[in-house]
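Following are the structures in question.
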Structure I
Amino acid sequence: MIAPSFGDIFRNNSLKTGLLPIQLPAEEVRALVEQYAGGGELTVDLEAQQLATADGRTIPFEFDSFARECILEGLDDVGLTLRREEAIAAYEETHAPRVRTTALA
């Protein structure tokens with residue numbers, strides 16, 4: 001998705017589902033709408049943070065580095081947590097639970 005702006009909730013939900021909310025200046029968005037009104041192909045290169053147009057132009061865009069890393073590596077909230085699995089296990093081994101979580105017999 002390419003637009004001049006996005007609401008925070010929409011942007012965050014989009015990123016969680018793997019959609020790229022790309023923000024460009026309004027003039028650039030209008031030019032792209034005119035250029036692609038009849039269809040066509042626009043290539044997004046998230047690694048390089050640029051769009052490649054059918055006529056050979058490249059348009060750079062800013063993108064949050066953390067969101068970029070997560071999308072490029074296919075990480076969701078669970079995947080990010082699992083990256084720290086060893087540290088979590090080490091913590092749990094050295095700290096007693098604050099609440100007993102086993103059922104009473």
Structure II
Amino acid sequence: MLIGVGKIVLDFYNNDDAPLKNSKLEKLCKEVRRKFNVSILEIADFDDPERCVIGFAAVIPDNWKMQSSQSFVRKICDTIDESAFARVMVEDCDFLTHGE
């Protein structure tokens with residue numbers, strides 16, 4: 001089994017409204033969950049209105065080739081980049097394998 005994981009840091013330059021950040025973040029996470037069927041949520045900097053760290057994980061079927069898996073994770077990152085209400089500062093994706 002292959003697991004695709006990612007961490008994305010978003011920068012909300014000059015934002016001082018934490019509830020606004022949280023509502024936009026919730027909308028973004030719902031959209032990504034619906035579109036890709038992955039787990040996604042805020043994993044750090046919860047109280048910082050100018051910064052958000054999102055983590056996601058996707059279980060990838062054994063019959064997918066590595067190139068397809070990388071493409072899938074890339075699409076998730078691209079969707080977040082296109083849909084996010086803040087600038088993407090850091091994007092880090094990786095794959096974990098789980099033995100049979």
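Could you tell me which structure in I, II was used to calculate relative contact order in percent (Cα under 8 Å, 6 or more apart) as 18?
Values: I: 18; II: 51.
Computing relative contact order in percent (Cα under 8 Å, 6 or more apart) on every structure in I, II gives 18 only for I.
Which structure, out of I, II, was Kirkwood radius over Cα pairs in Å derived from, given a value of 14.0? Kindly include the intermediate steps, with their values, before the conclusion.
Working: I: 17.1; II: 14.0.
Traced to structure II.
If mean count of other Cβ atoms within 10 Å over residues 50-57 is computed to be 18.5, which of I, II is the source? Considering all the candidates, the number was obtained from II. Tell me which structure, out of I, II, gives 4.4 once distance in nm of label points 7 Å out along Cα→Cβ at positions 26 and 82 is calculated. Among I, II, the structure yielding 4.4 for distance in nm of label points 7 Å out along Cα→Cβ at positions 26 and 82 is I. Look at mean count of other Cβ atoms within 10 Å over residues 2-9 for each of I, II: the largest one is in II.
Rule-based calculations on the coordinates, nothing more; no lab input. Just so it is clear, the model here is predicted, and its values are computed rather than measured. Cβ atoms are built from the backbone, for glycine too; each structure is taken alone.
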